[in-house]
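As C-alpha cells, here come the structures.
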Structure P
Amino acid sequence: MTANERRAEIVAVAERMFNERGYDNTSIAEIIEAAGIAKGTFYHHFSSKTELAESVVTDRLASLRPLYDEIASRTDLSAVERLQALFDASSTWKQSNIEFMVSTVLSMYRDENALVLKRLYQCSIRLFGPYLNAAIREGVEAGEIRVPFPDRFGEFLLAMFVGVGESQADLVSASLEEPQKLYEYAKMVEMIEYSVNLLLGLPEKTINLGTEEILGQIAAYLEKKEHNR
C-alpha cells in the first residue's frame, strides 16, 4: 500500500468514526486501532486529530475542484450561466454523495463535532468562494448582475448558506420521524434560492439551486435508512 493510499484509508476510518461517535468522543488511539496501523504511521501523515478532521472535510470537498475549474475556464458561458453551472455542479455532487451529505448533516451539528463543523465552513468558503466571486464580478462588469460590492460577494452568499445550515440540519433530522419535515426543508431552500436571485439583482428563479432533485435523493435515502432499521 502506498503512502497516499494509507493516508486515504486513515481519513476514511476517521470519517466513519466521527459520524458514528462524534469528533470529541473519538480518540486518536481508537482511530489507530480501527485502521490497524502503528502510532508512528498515524503521525507520519497527521500531526493531530484537528489536522485529520480538516482532511476529512477537505478531501471530500476537493473532489468538486476539477468541475469548478472546468466551468471557470469555459468561454462559451455568460456570467449568469457560469454561476448556474457552478450551482449545478454542487447540486449534482450532493446527489452523488447523498449518504455522505445526509450523515454529515445529521452528525456535524452535534456539540461534540463543533470543531469539524467549523472546519467544514472554513473549507467550503476557502475552496469555492473564489469561483463564485469571479463569476459575480464578471457579471457585474458585463451588466448582467447588480451588486454594489462584487469582489467578495460569492463568499457572502456561501456564508448565508452556512448561516441557515443548523436549521436545515434540524429539519433533516426531524424528517427521520416526521417525513413531512422534508417539505419544510424544501421551502427553506426555495427561500434561499429566492434570496440569491434578489441579492444578485436577477429575476426570480433565474438561478436554480436544484431543490427538487436534492430533495428526492434525501427522501429516497431516508426511506432506505428507515427500511434497514
Structure Q
Amino acid sequence: MALVYIVEDDADIREMEAYALSSAGLSVASFPDGKDFLAAVKNRLPDLVLLDIMLPGEDGMQILKHLRADAATRSLPIIMVTAKTAEADRVRGLDSGADDYLVKPFGIMELVSRCKALLRRAHRRTAVLTFETIELDDDRHRVTVEGRETELTYKEYGLLKFLLENSGMPVSRDRLMEAVWGFAFTGESRTVDMHIKTLRKKLGAAGSLIETVRNVGYRLGR
C-alpha cells in the first residue's frame, strides 16, 4: 500500500485530505508543520508528499528545496497544495522541483486522481542501482547485499545511493556533504568519514568496495 505524507497546518483541510486518500486505499500520515514532517521522513520515506506552501516556520517552498537538495529525497514525488492562484506561484513551485500543483479549493475526486496519477508515474520510473553484490531499490527504499536485506540509516542510504550513481568516479567529501546533508549543512567533513565507516561495516564484505581516495574523498569501485 502506497504511503502518502500530508503537510498542512489547517486541521480541517488536513483531516479532509487524509480521509479522502485513506478511503481511496492509500496509507496516510499527516503533519501540521515541516519540522514534524522532516523528522518522519528520516525514519521512513513516503511514496508521495502533499505539501502546503503556507506553513508555520519553514514554508513549503523551503522544504521543497531541502528535499530536492538531498540525494535520499531528490526523486520523491511531491504535489504542492496552496491557496495561491497566481501563475507565477505555480511556475515557481514547479521550477523548484514540484511534480504537480493543486490550488485550493479543490475537489476530493481531483485530489485522489492527481495523487494516483503521480504514484503511477513514479512507479514506472523506479530506479534500481547495482554494483557487484550491492543492489539499491530506490522505489522500495531497500538495500540488499548478496541478496540479503541490509538496514541503513537515512544518511547511510543517501551516501550509498550517491556513490552508486557515481560508481567508478572519485567523489569529494564536500560533494557528498552537499548531496546528502544539503547546501546549508555547516558540519565538518569528518561527519562524512564517520558515516562511511558505519556504512562499510553494515555492507559487510561489500564494504571494501568503497575505497578511500587520498586527499579527495571516496569512490565505489575502480
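Each value in this text was obtained by applying a stated rule to the coordinates, not by laboratory testing. Just so you know, these numbers come straight off a predicted model, no measurement behind them. Cβ atoms are built from the backbone, for glycine too; each structure is taken alone.
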Can you say which of P, Q returns 15 when relative contact order in percent (Cα under 8 Å, 6 or more apart) is computed? Q
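52, 28, 20 is what came out when Cα extents along the principal axes in Å, for residues 1-96 alone was calculated for one structure; which of P, Q is it? Each step should come with its number before you reach the end.
On the way: P: 52, 28, 20; Q: 33, 30, 22.
Here the read-out was taken from P.
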Note: distance in nm of label points 7 Å out along Cα→Cβ at positions 41 and 201 at 2.8, derived from one of structures P, Q, originates from structure Q
Of structures P, Q, which gives -12000 when helix-only ellipticity at 222 nm (-39500 (n - 2.57) for each DSSP H run of 4 or more, over all residues; to 500) is computed from the coordinates? Q
